[in-house]
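Please find the structures below.
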Structure 1
Amino acid sequence: MFPTQFTSASFTWERKELNNILKINSGRDYKQLNSGNIPVYGTGGYMLSVNDKLSDTDAVGIGRKGTIDKPLYLKAPFWTVDTLFYCTSKENSDVKFIYLLFQIINWKRYDESTGVPSLSKNTISNIKTYVPKIKEQDYISKLFFSLDNTLQLHENYLQLLYNFRSFLLQKMFSINDTFPNLRFKQFNDKWKYKKLGEVADIVSGGTPDTTKRDYWNGSINWYTPAEVGNKIFVGGSQRKITNIGLENSSAKILPVGTVLFTSRAGIGKTAILKEKGSTNQGFQSIVPKKKSLDSYFIFSMSNILKKYGESHGAGSTFLEISGKELAKARISLPSITEQKNISKVFFKLDTIITLQKQEIDNLKKLKQFLLQNMFI
């Protein structure tokens with residue numbers, strides 16, 4: 001069996017114990033050190049910076065105790081605590097290749113403890129794996145580190161988009177005032193305070209009897225809280241109910257444009273219906289009155305409503321906000337025309353964010369594919 005290879009690479013991958021390609025070093029306590037600019041790492045990553053180093057060569061960190069399956073690439077100089085081993089490369093092995101190799105090892109398989117997950121130097125040393133010549137290691141390392149750099153750039157850009165969205169929310173929405181800080185020049189009227197129940201109907205849901213077969217597998221979308229929160233629009237539920245199921249439960253048909261709003265066990269997850277549907281009782285859905293409230297405008301205020309729901313919810317077992325209480329939420333609104341203009345801005349920005357997230361997901365899938373196919 002051979003991995004997918006570069007055309008200039010040899011086909012010789014030798015089976016070796018890890019002790020043939022790396023040296024395992026122990027971390028140490030840092031509390032006697034002073035603050036400085038040398039990073040200290042634990043199994044969870046960066047902790048703080050000190051004035052001394054354990055290593056002046058790059059290494060790969062792997063947990064001795066606790067988190068044992070999250071390898072870290074450690075750029076020298078650095079210090080590691082005693083729960084994190086750091087592995088340096090031996091002659092004819094590349095430390096960056098070792099880092100990649102560590103990502104495909106099933107570390108939990110080598111856990112030596114029945115309690116807190118643990119690894120020993122001896123166990124790591126004796127793990128057998130396939131290793132190519134140093135030249136091919138270098139090719140593979142450069143490919144993956146280039147991919148990681150690309151992925152990091154995309155993640156940085158995504159964070160900038162999130163930051164920009166937060167900025168616009170603060171500037172374009174009037175929270176504690178009747179005039180926002182940023183608005184379209186054709187609008188200058190005061191925003192007016194309204195209760196959510198004045199501009200929208202708040203509709204709960206229900207669950208048909210699960211023992212009645214004729215209530216289920218129909219054509220009516222029926223959403224649960226687990227199905228919302230990751231997409232802007234939803235148009236097809238995992239389970240569907242029949243008209244008989246709808247009639248014999250508290251579930252209600254919600255029109256297109258309804259903003260689903262989870263009311264328990266994670267208050268404030270939202271999505272907009274692009275097809276009519278229904279929900280279980282874990283929602284207090286917002287059905288905007290067309291001349292008073294725009295769907296995407298109120299969807300863009302999800303974080304504001306989430307905070308309101310969390311602060312006004314009740315319950316001893318789990319926090320829940322009722323439809324009556326959610327209807328009391330006080331929001332500041334412009335005219336419906338201005339709402340729609342603001343919605344267009346956020347829809348375009350949210351679309352860009354969604355595409356950027358998809359690009360990151362695709363890059364991660366590509367990396368996983370390459371890890372599975374370029375290593376034995």
Structure 2
Amino acid sequence: MKNVKLLSVIAGLVMMLCVMPETILAIKPFARDMVLIYAGGSHRKAWDKSQFEPYVAMKDGKGKNQWLFDGYLFLEIKNGQGRGFASYYEKEGARRQEWTKLLDDYFTPGQMVCALNDCVGEVRAANPKKFEKKKVVIGMPEPIPNQKDWGEIDGKVMDFSNGEDRLAACQWFVNYAIKKFNEANLDNLELSGFYWIAEEATNSRSLAHNVGDYVRSKGFNFNWIPYFKSDGFQEWKTLGFDIAYLQPNYFFDKKVPFERLDQACKLAAENGMCLEMEFDERALKSGGFGSRLSDYINAFDECGAFASFPIAYYQGDRAFYNLFHSKDIEDKQLYMELAKRIAERQKSKKLKGLTK
């Protein structure tokens with residue numbers, strides 16, 4: 001990779017840069033390693049406790065548990081029945097009833113967030129020392145511009161051609177998510193923030209900052225993961241986000257050259273952003289894309305990402321789980337290659353994470 005020494009220096013600075021200065025004292029800490037958990041649509045299988053096990057901890061050479069991901073972003077882009085939680089995914093936008101069901105499903109006992117809490121609790125019982133609650137981030141649906149069938153708030157029909165109504169719906173979602181989380185009595189987790197589902201700023205320039213202000217007023221952080229060079233990615237601070245992870249969008253198309261990762265590292269450093277690692281089920285040997293996940297690992301090593309700042313992990317549906325449970329030794333080795341780095345990041349005293 002070109003300019004490795006320069007990138008390593010810059011990466012050390014990103015740790016201090018990828019947070020909005022004006023919000024330093026207002027919000028909860030960010031996770032060091034935040035994995036994306038797609039869940040909630042009828043087209044997906046619900047997560048149970050056993051499925052979280054490869055994400056929560058790994059066994060070292062002595063058979064001892066080593067903590068892995070300290071952050072879990074629960075999100076969904078469509079409900080599986082024709083309604084989308086952000087622009088462009090479906091012809092019709094999700095309504096209040098779909099927004100409500102999404103959160104209700106997340107906090108169903110034995111599933112989703114509650115299943116994660118149970119899984120973390122089991123590992124915690126075997127490793128009671130120096131435990132820190134794992135961080136949960138909730139994906140916030142985008143109120144689709146001009147949607148008129150979303151529903152009511154306090155007797156008023158919401159009209160999403162009206163900016164005030166779009167904001168009101170987001171505020172309602174934040175309040176309901178906080179309520180559901182508190183009612184669930186999750187001893188091993190903390191709600192740390194919310195995530196803006198839309199991956200570009202096209203339909204949210206006049207909205208995101210106000211939503212971010214409301215999220216921060218409740219003591220939580222506001223997260224964003226724009227795709228590579230998406231509309232507004234360089235504006236993430238002025239758009240109102242507290243932390244932004246840039247998508248390299250390298251994994252998915254073999255025509256995209258390795259230099260894309262170099263570009264992504266540079267753009268992230270130049271714009272005070274963190275990075276997202278990306279892979280899906282094709283990372284398994286049977287899918288033929290495992291080498292591209294290895295490319296991310298090597299690139300993040302070289303540019304200093306693993307050593308310096310928070311990382312988000314897109315893994316398709318359950319690719320990390322599938323790598324762990326694969327019968328192919330190459331898949332298991334790839335799981336361990338990434339898991340060992342995450343475990344080391346969790347123990348590192350130099351990598352503090354963005355504390356606020």
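Only the coordinates and a few stated rules stand behind these numbers; no lab work does. In this text the structure is predicted, and so the values were computed from the model without any measurement. Cβ atoms are built from the backbone, for glycine too; each structure is taken alone.
Observations, loosely collected:
- Here the criterion is distance in nm of label points 7 Å out along Cα→Cβ at positions 82 and 306, and among 1, 2 the highest value is seen for 2.
- Value 23, calculated as relative contact order in percent (Cα under 8 Å, 6 or more apart), assigned to which of 1, 2: 2
- Structure responsible for 133, with volume of the Cα convex hull per residue in Å³ calculated and labels 1, 2 on offer: 2
- If you line up 1, 2 by FRET efficiency 1/(1 + (r/R0)^6) of positions 74 and 314 (r between Cβ atoms, R0 = 25 Å, to 0.05), the top spot, with the largest value, goes to 2.
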